[in-house]
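**Student:** What follows is a set of structures for review.
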Structure P
Amino acid sequence: MDGVTPIGIALAELASEKPDRPAVTTSAGTLTRQEFELRTNRLARAYIAQGVTPDSFVTILLPTGSAYLEAVVATWKAGATPQPVSHRLPARELQEIIELADPSLVVGADLPGRNSVAADWSAPDGTSAEPLPPMMASSLKAPTSGGSTGRPKLIVSTEPATAESLRSFGGLVRLRGDGTVLSTGPLSHNGPLFTNVAALLLGCHVVVMERFDAAQALALVERHGVDWMYSVPTMLRRIQDLPEDVLAAADTSSLRTVITMAAACSPALRSFCVEYFGPDVMLEIYAATEAHAVTVTDGHGWLSHPGSVGRPVVGEIEVRGPDGSALSAGEVGELWMRRGPDQAGPYRYVGAEPQRSKDGWETVGDLGHTDADGFLYLADRKTDMVLVGGSNVYPAEVEGALEEHPDVLAACVVGLPDDEYGNRIHAVLNVTGPVSDDELLDHLRTAIAPYKLPRTFERTSEPLRDEAGKMRRSRLREEALARSTSETRNIHD
């Protein structure tokens, strides 16, 4: 372990330095660094007694809260790799993931035939809280993804579970030692979970929202003097939609960084964020879960290169055409990524094979282009692109234009079969007021080409994005296909 520090050792050192400093706050109360240290020591010993072994996976499907962070840290202290999943997963998908992972323990569900413990399980009375021997899993994490296949796969990090790795990531996203972090997203997802544990390893106080609420988020920023806040565009849009008096009354002066990821912000949302939080505060990250490459931009980048997600700060990105050749600036193609020449990738799949070229570049199917300055602009995912009468339509562009309308809270655009054009554009909307199809079309005609206009619309009260801000596109398309045409109105009939 020369030159690297196991995560458990690093957290023990922080607890020794400032035992009474707050570590984690939830609606249930606050744990100090020392309390968090002792609880995770007991839990790690209990996991080992339950059969957790070094370098095994521990599947964690708890609700968002302190217990989730404790389970992840205890897994590392036991020398194992956390494998986070949502506790809301359908039973079949959960079963597929567990079969892939073959974990030594499942935390958060009592599963017949599996070594598992229920969500309310805790370390037995009398379990020692003494520090464990230094242990370090060879894989930091093993999040899951359905990706373009719709089948679950594990994305297993090839980086070991070291404090240095997480602290380096924390520096990339502008976390500051001894700061205060507001965690707004579900801890079962890669972004919020690993920004939180990076924050803990930098000595930060992590304030966890079990469920996001825009007004409460601003109140927590003021109450705790939060200097760093996680968000996704859906959350920022909910803040934007707050009454003007609520926005004006909120004291957000402590914020140094508001980070957004998981999806692209619309131009109108970016403008609001720059005006409300300030260009110095906003930070946007683009990266696949695989983390071959990472781009970063701030509010000043938004202003100087509108629509861009920044330039690579980790790894390399190349835009390629269908024949695999590099494209010029301005040409939309598939994004191929790598850490660098002759560098190994930072992950391995379980349950899938990467799409990899012979020169070491890989792709997850995202589309985009670069400009002359090397700034990256996302178009969509290759699997989401819709071919309409021989022309490519990128749903993200249409969705962004729809969400510019003040009454559209969220939009999901899919392609449905059409005898004349091959596909027709269909839009599923969350709306905040009565807005007609004709009004939406009038709005869209000023922003996108005619062939990109939706031919059908529908409204739904169900969220279009999951709790991490990811679009539920495949499911929404399946439901639209199965739905009677009487539930939508074809505006060209």
Structure Q
Amino acid sequence: MSTLNLNIKPECRSDLPVKAIQFGEGNFIRCFIDWMLYRMNQKNLFNGRVIAVQPTPRGRTVPVLKNQDCLFTAILHAMENGRVKESFEIINTIADARNPYDNADFEKLKEDFKLPTLEFIFSNTTEAGLVYTKEDLPEEGCVLSFPGKLTQLLYERFKAFKGVENACSISGLSILPCELIEDNGTKLKEIILKHADDWKLGDEFKSYVCEDCVFYNTLVDRVVSGYPKADAERYAKELGYEDALMSTGEEFSFMAIEGSDEISHKLPFAKAGLNVVVAPDITPYRLRKVRILNGAHTSNVPAAFLAGLDTVDEMMTDSVTGPFARSIIYDEIIPAVKLDKGMLTEFADAVVDRFMDPSLHHQLSSILMNCTSKVKARVIPSILDARAAGTHPSKLYFSLAAFFALYKNSDGTSPVTVSRADGKSGQFQDDEYAVKVMAKAWSLYKNSQSSAEDTVSCILSDSKLWGEDLSVKLDVKKIAELTHMVVTQGIKKTMSEC
């Protein structure tokens, strides 16, 4: 059977100009941003394509994209009258892909950033990608971090247009990071300016970043489960081609952009019928989504993975993990969020329904990727808010214990290998520093509750990991008790006793 490319789908050929560059080539950004731009192109509302950039050295998608002429199939699922409805679209939004860790590709990327047609930057590098790391500016090639690379490339654009008449109207970019952290656009801008100071790029460049470029805070929402391994053969037969990049997701999608009508005119998502809101303050949308949907994932998945489950729908239908997941959402997360409870409950009801969709095959191991930064952004704030309100969120404490237990046998390197209750082992990727902290902390554990306190205290007191010393704000003794119980009694028994 043929591989998806322009030879078998010549009707997908596009000569639209490159108007955007995205950092990230994974399932989510392709099945969300690229899909939305495709939908706008279908209605002649965007009329542009994207260059996809590999954000980390270990990426493997770029050569596959090139092999498929940057085409991929988006497979969207929805439940309709109790039955699964599927739709298939070949997305041709990506014009080319770059691996910036290859010097030749990085030189091409610098040229891409000088294109007069370029207007937008998107990114989805996970929460771990949107951080400041002090880096030396190399004479050749790129730095490691995403914000560092973006600083390098914006500087190339600034130099290329410096002195050109009306340069600010041509060279200024709209930058929309899609990482799930609060004020993501503001944060990215701050990091870029910090790199500009570190590298002595000058006040004119900083003025370009601050005055000509616009950084938007955003919120994105769609469950994208990725490559449908279990159904790949069936899909290939139905579609008539093999697609190594086909990606499954839910039909539901939502995006909130903090801004004015200006960005609505530049990116007319809503005019294309897409569920996108532009508002002067997106805090309520962000808070309910990050705490409830993402918080429910991040607080429940470690325990479900340890229990030997593989997908979100299995987690929700299991007789132990299912009721526990609902209890965390309704009994501890919602009471901790300072928004209208009716609005939160309505959103939570929809989230639970979305989690129950068996057709997505949403892998728990995928959700665990970079889970330390996710716990920091999605779970810790709910615990701190609950504590501030005078309550003790015992189920969220258990979720921390289960999360810590993932690293019990870690050798300090990523991927982390996990021993599960089904006798099988699983793996997930996490930040290198986080894994080292966890491994060091578990070296203190001597199969006793007192040593579990040493382990938990070592983890929570690491200010570099959490941004503050959490050991003075959380109940270390209770979390340690639960951590010791998980190790000695098992995950489901401990969960049942919570």
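**Student:** For the read-out mean count of other Cβ atoms within 10 Å over residues 175-182, a value of 19.9 was computed from one structure; give its label from P, Q. Don't skip to the answer; put the middle values down first.
**Tutor:** On the way: P: 19.9; Q: 22.9.
Computed on structure P.
**Student:** Which structure, out of P, Q, was mean count of other Cβ atoms within 10 Å over residues 151-158 derived from, given a value of 19.5? Please report the intermediate quantities before stating the final value.
**Tutor:** Values: P: 19.5; Q: 22.4.
The value was obtained from structure P.
**Student:** Thinking of P, Q, which structure, once helix-only ellipticity at 222 nm (-39500 (n - 2.57) for each DSSP H run of 4 or more, over all residues; to 500) is computed, gives back -11500? Intermediate results must be reported in sequence, preceding the final value.
**Tutor:** On the way: P: -8500; Q: -11500.
Considering all the candidates, the number was obtained from Q.
**Student:** Next question, about the same structure. Out of P, Q, which structure matches -0.60, -1.34 when log10 I(q)/I(0) by the Debye sum over Cα atoms at q = 0.11, 0.20 Å⁻¹, for residues 103-254 alone is calculated? Don't jump to the answer; show the numbers that get you there.
**Tutor:** On the way: P: -0.60, -1.34; Q: -0.54, -1.23.
Only one of P, Q returns -0.60, -1.34 for log10 I(q)/I(0) by the Debye sum over Cα atoms at q = 0.11, 0.20 Å⁻¹, for residues 103-254 alone, namely P.
We did not get these values from a lab; they are worked out from the coordinates using the rules stated. None of the values given here were measured: they were computed from a predicted structure. Cβ atoms are built from the backbone, for glycine too; each structure is taken alone.
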